[in-house]
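Read through the structures below before going on.
Just so it is clear, none of the values below were taken in a lab; they were calculated from the coordinates. For clarity, every value in this text was computed on a predicted model and none was experimentally measured. Cβ atoms are built from the backbone, for glycine too; each structure is taken alone.
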Structure P
Amino acid sequence: MKQRKQYIIDKNFQLKTTFSIIAIVSVISAIIIGGIATNIVYNNVKIKNIYEIEDNIVHFLTSRPISGQDEAMVNAMREIAINHSENMETLNVIIELNQILLVALIVAIVLQSILLYVLLIRKTHRISGPIFVMSNYIKEVIDGKWPTPRPLRDKDELKTFYHLFTQMVNVLKERDKNQK
């Protein structure tokens, strides 16, 4: 039967480390998003002002009666009206895309934070696990028992330290055995 992993072993260390890194990344991301958001809002305001000015100019020009019904002037006004409609539609699309971009950035930051949380808990688990095992061995020694050290998992950290620790336990166990 396969053992169930408990990823949070040393809650204080693991959560403190994880949330510290997430906080740093979040602050940096917030600064970047703040700059981008400020730029988007500023550009949207400028675009809306241009939109209103151009719209007023075109409405003014197209609402004026053309003297003598000059065919070239009538055709030019139709062309202006068509171009104006296309430009207004383009400006509206740009404004909408800017707003979508801003929301997408915020969603990306939230997803990044969730991913960081999962990855950092797993990484700190690879450190806390060996420390937890060694702490239990130390408790056994304090209680007068000699632990039988087991190898660490493949992805665990602190292997060199653990190896040194198990050597110490084995040497102490051997000394105790020889003294009896």
Structure Q
Amino acid sequence: MLVASLALLSPTLASADPQMSAALTTGLAFTDLRADNAPRYAYHLGGRFDVLLLRQGPRDMALGPYVDVATEAFDTFQAGGGLEWLVPAGATAFIFSGGGFGRTSRFGWQPGVEATIFWGSRSYNYHSTYGLGVGLFAQGRYGFGDGKQTDAIVGVQVDLAYFALPFVFLYEAVRH
């Protein structure tokens, strides 16, 4: 009994290595929702980089920072960042994130806030700090400037590593 108690109370090593990811986001943006002629439909294109911390395996929650850049119809540029929370849901995961951004458009630079829900695959890599991800997302953006930006975006998020795979395969085929 004493040995079992000591075993339970003894400290153990936990390895919670950071897991990084970079992705392309693409989809449909419903923009200018506070304008009189709303909504305006636009093509959304963006990029997202994040680091998940405190995760020891695929069934663990994680927290971490993210940064993103985006454009709607190539007439705006937005860059932002914030905090995200990964919640495992079986073989998939939800990632809830929120933060601030700066946007430039015909109204100049203006600040805003954003919130995103991602649902899809977010792997845990036991052998590296890079984890693959692919899934669907919905995002809301609210601007505080004269542009009165209010946007809703739905789309697909695809890990940049998937775009590199054909080149890796070609390199390996030529090399061998």
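Assign the value 0.05, calculated as FRET efficiency 1/(1 + (r/R0)^6) of positions 43 and 147 (r between Cβ atoms, R0 = 41 Å, to 0.05), to the correct structure from P, Q. Kindly include the intermediate steps, with their values, before the conclusion.
Details: P: 0.05; Q: 1.00.
Only one of P, Q returns 0.05 for FRET efficiency 1/(1 + (r/R0)^6) of positions 43 and 147 (r between Cβ atoms, R0 = 41 Å, to 0.05), namely P.
Can you rank P, Q by mean count of other Cβ atoms within 10 Å over residues 27-34 and just name the one with the largest value? Could the numbers behind the result be given before it?
Working: P: 12.5; Q: 17.8.
Comparing P, Q, the top value of mean count of other Cβ atoms within 10 Å over residues 27-34 belongs to Q.
If we compute Kirkwood radius over Cα pairs in Å for structures P, Q, which one ends up with the highest value?
Numbers: P: 23.2; Q: 18.0.
That would be structure P.
Say we calculate relative contact order in percent (Cα under 8 Å, 6 or more apart) for every structure; which of P, Q gives the highest result?
Numbers: P: 33; Q: 20.
Once relative contact order in percent (Cα under 8 Å, 6 or more apart) is worked out for each structure, P has the highest.
Another question about this same structure. Have a look at P, Q and say which one yields -30500 for helix-only ellipticity at 222 nm (-39500 (n - 2.57) for each DSSP H run of 4 or more, over all residues; to 500), as calculated.
Numbers: P: -30500; Q: -4000.
It was calculated from structure P.
Out of P, Q, choose the structure whose coordinates give FRET efficiency 1/(1 + (r/R0)^6) of positions 99 and 115 (r between Cβ atoms, R0 = 25 Å, to 0.05) equal to 1.00 when calculated. Spell out each step's value before the answer.
Values: P: 0.50; Q: 1.00.
It must be structure Q, since only it matches.
From which structure (P, Q) was distance in nm of label points 7 Å out along Cα→Cβ at positions 19 and 51 calculated, if the value obtained is 1.6?
Details: P: 4.2; Q: 1.6.
That value comes from structure Q.
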